[in-house]
1. Kindly point out which one of I, II the value 1.6 was derived from, the read-out being distance in nm of label points 7 Å out along Cα→Cβ at positions 7 and 39.
2. Work out which structure the value 46 belongs to, where relative contact order in percent (Cα under 8 Å, 6 or more apart) was derived from one of I, II.
3. Starting from the value -9000: which structure in I, II was helix-only ellipticity at 222 nm (-39500 (n - 2.57) for each DSSP H run of 4 or more, over all residues; to 500) calculated from?
4. Given a value of 2, 12, 23, 25, 18, 12, 5, 1 for P(r) over Cα pairs in 5 Å bins from 0, in percent, calculated from one of I, II, which structure does it belong to?
Structure I
């Protein structure tokens, strides 16, 4: 089941985000075969990162919550409280999503 993670950055954590990014990317890469999509959320300028949006296939909410709890940006305090929802892709074009 695909879980979407809406992850807003805590104010004032831009430098911390930059420092932790390599470890964050390594952590994400471990689930690359299960990712529907992921990337930064930005302000209107398209340059200033304000958070992240991730859609990842997990077997359960418990697994999704455990994964985000151990995620490097979460552990470092970059993210505010994660918002997690189950996502059902209803659009006929399904590039990037695992088979149903």
Structure II
């Protein structure tokens, strides 16, 4: 159904903004974000989340570094200055839209 696709696309953008938000709070890693998004009702598989993280990194919004944690390699992502600027613009636009859509004027 077209409505399902529209909702999925719409919330896909919010998921990216949510990732940038958490990366602005401190370094994040994939499994942590899968669990965080699950708390909000999103069931993302690693096959969906990791390409999203890589795309955000390729676009210059995140930067990653590998760390050894308990003998295993883990990739941590941090927000870049460009990512912070994009997040600030997104937050302002979300605020404006939600004020209009959610507040009964």
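1. Numbers: I: 1.6; II: 2.4.
Derived from I, not from the others.
2. Numbers: I: 46; II: 27.
The structure behind it is I.
3. On the way: I: -9000; II: -22000.
Only one of I, II returns -9000 for helix-only ellipticity at 222 nm (-39500 (n - 2.57) for each DSSP H run of 4 or more, over all residues; to 500), namely I.
4. Values: I: 2, 12, 23, 25, 18, 12, 5, 1; II: 2, 11, 20, 22, 20, 13, 7, 3, 2, 1, 0, 0.
Traced to structure I.
Every number here is computed from the coordinates shown, using simple stated rules; none is lab data. What you see is a predicted model, and the numbers here were worked out from it, not measured in a lab. Cβ atoms are built from the backbone, for glycine too; each structure is taken alone.
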